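Next come the structures, one after another.
Every number in this text was worked out from the coordinates using simple rules, so none of it is lab data. Values in this document were obtained by computation on a predicted structure and should not be read as measured data. Cβ atoms are built from the backbone, for glycine too; each structure is taken alone.
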Structure 1
Amino acid sequence: MITNIPSHSIINIAIVLLATFLIGKTIINLSMARRKTKKISSLNKKNLYAIEIIRVLIFFKLFANCLVIPFFPQFLTKITVASHLPATFASIAFIVYQLFAFMMLLPSGFLAEFTQAKKTLALTTFIQSLLVLGFSLATNFWEILTIQIIFGCLVPISTALEYSYAFQLSSEKNRNHTIALYSNTIQGAMISGIIIGGILSTYISTTIVFLISSSIIFLFTFYVLIYVPNIKISSHQPISQKINLPSAIKNLPLALKNIHFIKVSSLIGLPLGLLCEGIVFFGLPIMMSHRHIPHDQIAQMLILFTIGFFITNKIISKKADRFNNENKFLCFGLLGIAAGLFILTIPYYPIITLAIGLTLLGLFRGFITSPAIAYISKSPVTLSIGKNVTFSIYNIFETSGKIIGPLIIAQLFTLTNYSTFVFAITGISFILFAFILGYRTKAQL
């Protein structure tokens, strides 16, 4: 969409301003947190500044990686064809990345729990910069595949380490808000990176865009070494809560037998993955294409999902911290998503119903994302395997939802001849998830 917009277009100017605003806001937030820290000696305020340091790291690393998204599929296809392989082989590089990233989720949690976070984070950041540089130098499919495999192994490690700071530096009283800040940072980095990347790739070669991306990530290796505080999670825990690697591995089966923890992970993680990858970014674009809605309008519709999330995510996280009852917000979020899905089935005024439905899906996703992670980070399971391992297990469920989501929606579309009835079916499922999640919660806790 971006590459077809003339440089003088008002829309083009608007999206550049949006990306600039998101980048500027990230830097301003860091500056404000630093000034507040100098005035207040409270440990929580100092932790706030440390969290802002990590948010800046997350933003610019993800921003740099997203610069290549607008042209990456075409780049892979070009390299694949040049290697005298069928163009369809390009998809293998995507699948292999996802497969290795999935397999590394649990090991990443253990690594984040029992290593020096700063050193490992600096190393993974440096290696990522080399991998992006490798894309610009790659000349055949097998080199690309190797880079994708290493990338798939590294990204979960970086993510786990970055979240380990959120779990360690935030108290249970402000855990929801901290996770919400992370979530907003991730969304803002993706939007601005894709926008800027699309425009850059219009005027300069993809090789230079890869070099820019690699350079930004490389510079943030020094940022990690200079500014990011060093923490070792297990050494900062109270003596009564300290665990070690052998005991965490030994207690892992017991954690997986905790019915309440598994119930929350499966009834929130799986549906959330299904919503994002299966319904919003796979099912709805296909359904809108069958209704002959132009591609630029499809892209604009999907932006509403992200806008809705931005509106509620931070607000709801503060409410969840205040009331200290994430479960109610999770149940309400599932019901709200179901309502949005039912609206998508209304046959009249399709553009309006799509806009309202997608906005609602985004709004109520904000009720779930941060409270879910905060909720499982407070689970009794964390006392035996640690917060980072617990988060990794939850992440396995959510990633599974992202993987199987498109498969489920594609099958339902086939059975219903691309009918919007598919969204009614999934809406009923979300209502059922909310009922099961809310049933006898107090007794289980």
Structure 2
Amino acid sequence: MRKHRLLVLLLLLMSLLTQQTSSCPPTGHHLGVIISGALSPEEVLARLQLVGINARHEVIQHKLTSGEDASFETVVFEYGQWLPTNPLTGQPIRADARLYIGKKSMALKVNTSLSGSPEPLRKAIALLYKANVIDYLPKQQDFILTEGNRVPADVVIAWAKQEFGYDVKQLILKCKSSGADVLIPFLMPSKEVVVIANNVDARLSYSVLREALALKGLNHSLIKPTEFKQHLDAEILIILGGPEAYEGVGNISEFFLSPSDSEYLKRKDSSYIVYLAQPLFEGQRIFILAGNDRFDTKRAVENFIEDFLECLLEKRPSLRYEFETNHMLPPRNVIVRGYPCMLFVEVFSTLRTPCYKPIVNFQIKMNKIEIRVEYVQLPVFCIQVITMGDLRIFIEDLLPGNYEVTIFAPEGRFLVNVSIPAC
């Protein structure tokens, strides 16, 4: 009898260590990227745990087209949680990333929303980068999106072929997704204010910013791009320079910017933006102050000081957004949801080409919120194909209460009443 119990326990342990991943993602789709270089699973676990990230080792199996099973070493780690579509009745969904580990490369796979937001993958990449598991920031153009009903994800199939020469069989499942849209990180930031700049922008723009920060009593540090990894979790992170900035700043800036904003800064003369990026750590604020050239970056800094700095210090409502274009995305209605101290709005617009950048503004008067969405066509050669613009807007630090939200967009005017719960 004792031997029988031991055998059952052994079989259970084996089933935990070796698994078939054939379930549908609870949020929508799969998103992944192939990463050059690899560490052992033991080293990955040790480095993640050293910076406070929960992680575990799993050996999983996927079926090959030949009918055989292939085993893969993976590390699964937690990087946040998805907020429920109905915050009053639903429960948050834990966000886990899976890192497939080979000898020469690795594949990182996460779940993402039905609209294919790149933010979940950015957050997972940032944690691997912070933990020294990877030594560079992959570009968004290398991200691989897969529909949620296809398992394993395309990134796993491509990586297994590249790394081992395997032809992995992809299953097509019947999936019902909860369609979660909002992902929040769970690790706390460090209590520091950091400015990143190259030598050119440090001389021209930082002197203006330094004086403004000092007048507001913000003790901060100016760091070089090579020090970014050590300060990735700063509570306030300010990056001076756009995607073509020298000395490595461009790579950092491009990691946070949406592709349309990167193209806008590269192609549009005299352009500049103040972009509030999605946080990598809970409560973090990341600003990219960038222009078409060094003088336009200085204009972005001056605009930040005039219009954004006071809001940052006093925790006034602030707006950030994500934007992608997708010619495969069908037309959808505007989505408006209230979360604790935050409003989420998703606007879908039919565009003549994928080469547009959104311009988003908002104002709040008492319990009325007005959001205006316009589009600027990028001055680039672009394929002429009808495309769906997917704009996801987050307004944070709202007081709890009932609000009347009016949205002006190319598709028309939308009026929605929404309740914002307490934080």
Entry that produces -6500 once helix-only ellipticity at 222 nm (-39500 (n - 2.57) for each DSSP H run of 4 or more, over all residues; to 500) is calculated, selected from 1, 2:
2
Mean count of other Cβ atoms within 10 Å over residues 122-129 was computed and gave 23.5; which structure, 1, 2, did it come from?
2
Identify which of structures 1, 2 gives the largest calculated value of volume of the Cα convex hull per residue in Å³, for residues 210-249 alone.
1
Ranked by distance in nm of label points 7 Å out along Cα→Cβ at positions 338 and 354, the structure on top of 1, 2 with the greatest value is 2
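Could you tell me which structure in 1, 2 was used to calculate mean count of other Cβ atoms within 10 Å over residues 266-273 as 23.4?
Source structure for this number: 1.
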Suppose mean count of other Cβ atoms within 10 Å over residues 58-65 works out to 24.4; of 1, 2, which structure was it derived from?
1
From which structure (1, 2) was semi-axes √(5λ) of the Cα gyration tensor in Å calculated, if the value obtained is 37, 26, 22?
2
When relative contact order in percent (Cα under 8 Å, 6 or more apart) is calculated for each of the structures 1, 2, which structure yields the highest value?
1
